[in-house]
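Alright, structures below, take your time with them.
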Structure 1
Amino acid sequence: MSHLGFVVLGLLALNEEGIQGGVVQMINHGLSTGALFLLVGMIYDRRHTRMIKDYGGIAAIMPVFATFFMIVMLSSVGLPGLNGFVGEFLILLGAFKSSFLGTRWYAVVAAGGVVLAAVYLLWSYQRVFFGRVVHPENNALKDLNIREWAVLVPVVIFIVWLGVYPRTFLDKSAAATRHVVQQIEDARKGVLRAPAVTQIPGGGGSNR
């Protein structure tokens, strides 16, 4: 919900930074949230529960799984160097500069949402992965297998790639974004007018 709220904010900014950020954030949502669902499915397949209280201390038992989960969780938070930061930064920049939203408070409120997201994700991670193992069933959990590695490694590569060098993806939508923004600006300035009226010889006017 927070990711897609950011997307809407970026699109409503109606400037190049906001729209580009919204497009990138849609990609980020697919990567980060999709990976989180995959990871939750992997631990559910082993333990058959999604309740946080049924875990605790599993970083010592499943260190590779905990590492992948931490990277994806931090990308969802928007840590600099990972994909989430790029989209959120562009959206906040676009919202702050926007003349359509009418106030910069939208950007301030959205930035507060980033802080809240970091709080609940980090707190959840701490409760699941750190502390002592309370439930004996968790001692038998097995770490990631080869098939799960093969699924998660490409996702993490794209998470880091988009965070470190986002231009690869931004260039793909730059021209279309500029065209949309230009159309909006032309409409505001009244460049787009009604169809011209031409005079037909010997009679009244006719719309061309």
Structure 2
Amino acid sequence: MKHAYAVYPLYTRILTPQDDLLDVIAKYTRDVVEPGDVIAIAETVVAITQGRAISPDEIRVSLMARFLSLFPQKDGSLATPEAMQVAIEEAGPVKILLGAGAALLGKIVGIKGLFYHVAGRDLARIDDIARTMWPFENYVILGPKDSAALVRDIKEKTGAEAAVVDVNDAYRVDILAATPAVDPQNLIDSLLDNPFGNEDQQTPLVVLKKIK
């Protein structure tokens, strides 16, 4: 496959809720980006800097969460009681129960994804425990907020195009938000092999340069 972009992962220090993400992006891309480049940011790091990483010590797990967490696949987003409890608090118990009922019906008739269709697509953005880098590897991390506003601010601050993305090792790329000049399919094709590193690699920022 011929890609439209050359991909350059950028190593950063560990980012925390005390960081201003715009300042961090400007610092690490200052000597790299040019007009027309795309700065892609991993959604998990956006959420962490927004204070949306929750320690298990702060989560009071209900019996409902313990029960419902038995049913998702173990590599799913809500496979621990803590993550399920966070989902219940985000969406409300009624939506979660309706979603669980829809998922059971979907399993019977062979349709996947009905839980999130009913309970809320944003719940699929939750990163369960042991899904990200130290010191947040034991935290439950919610999806980021206001991604569209963030990419606009990055464009204004750096002059580059920007996108917030969710990429996994199963060759799936979801674009949460992007500036208008970003071609979605070209971006997806260039990020399929997941150049982001949420563990020791510490590469939550990726610069994409158009191949001339």
Structure 3
Amino acid sequence: MTNYGGDSNLGVIFSLALPAFSLDSPNGWERWNLGETRNITWTAGSYTGTVRLVLFKGGVRFGNIATGVDATSGSFAWTVGQTYDSGMAPAGSDFRMYLRSADNSLVDPSDYRFALIAPAAQLQLTSPNGGENWPLGSTQNITWNANGYSGTVRLILFKKASKVGQIVANIPAAQGSYSWTVGQHQAGMAPVGDLYSIRLLAGDGSQEDYSDAPFTMTD
């Protein structure tokens, strides 16, 4: 905490007076398809000016998404990847979003990197697809659309974009669902936590899809 003039209480008062200003989504580990429409969302707190949304790739500014957006709206409909000064971003897994107040006095970036991907050609994971809270050990259905793919699929559990373990393999894609004991994978049981995702992978490796955003495994 900053000490203002040697008075720690003044520092407390000053910090409490600052408006809550935070980017809510995308905030890390999302996988959004290029060209689709997604809402960028934030909390402005007591700040009532305008905000700017800036896209970074690999730690370098890529382009401006929008400026002069009313902070109190809390949301901006984004054609994913589109910036007005640098065009369409390429696919990649190293993006961050920055929310900035008009005078740059308030800034909040995505907590973690997120991915912009080319739209899945066929396989589409539908659940868990982000935001779920599934109790560890409960039975939940992992579901997907095969969209014409006729081979088999594998289901793999990830946390923070790192592989935890394979859940199951050689499931007919046309089945469209797998009854999962939440947390269970071939190497054991994952712990309670957040930032989990599922990878749906074609048996021949030709295509894949992930949860669009993380889900949580609870007690």
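Assorted remarks:
- Looking across 1, 2, 3, the calculation of Cα extents along the principal axes in Å that yields 65, 41, 27 traces back to 3.
- Origin of the derived value -10500 (helix-only ellipticity at 222 nm (-39500 (n - 2.57) for each DSSP H run of 4 or more, over all residues; to 500); candidates 1, 2, 3): 2
- With relative contact order in percent (Cα under 8 Å, 6 or more apart) derived as 35, matching label from 1, 2, 3: 2
- Parent structure of the calculated result 39, given that percent of Cα pairs over 16 Å apart, for residues 31-78 alone is the read-out and 1, 2, 3 the choices: 1
FYI, it's all coordinate maths here, none of it is from the lab. In this text, all values refer to a predicted model and were calculated from it rather than measured experimentally.
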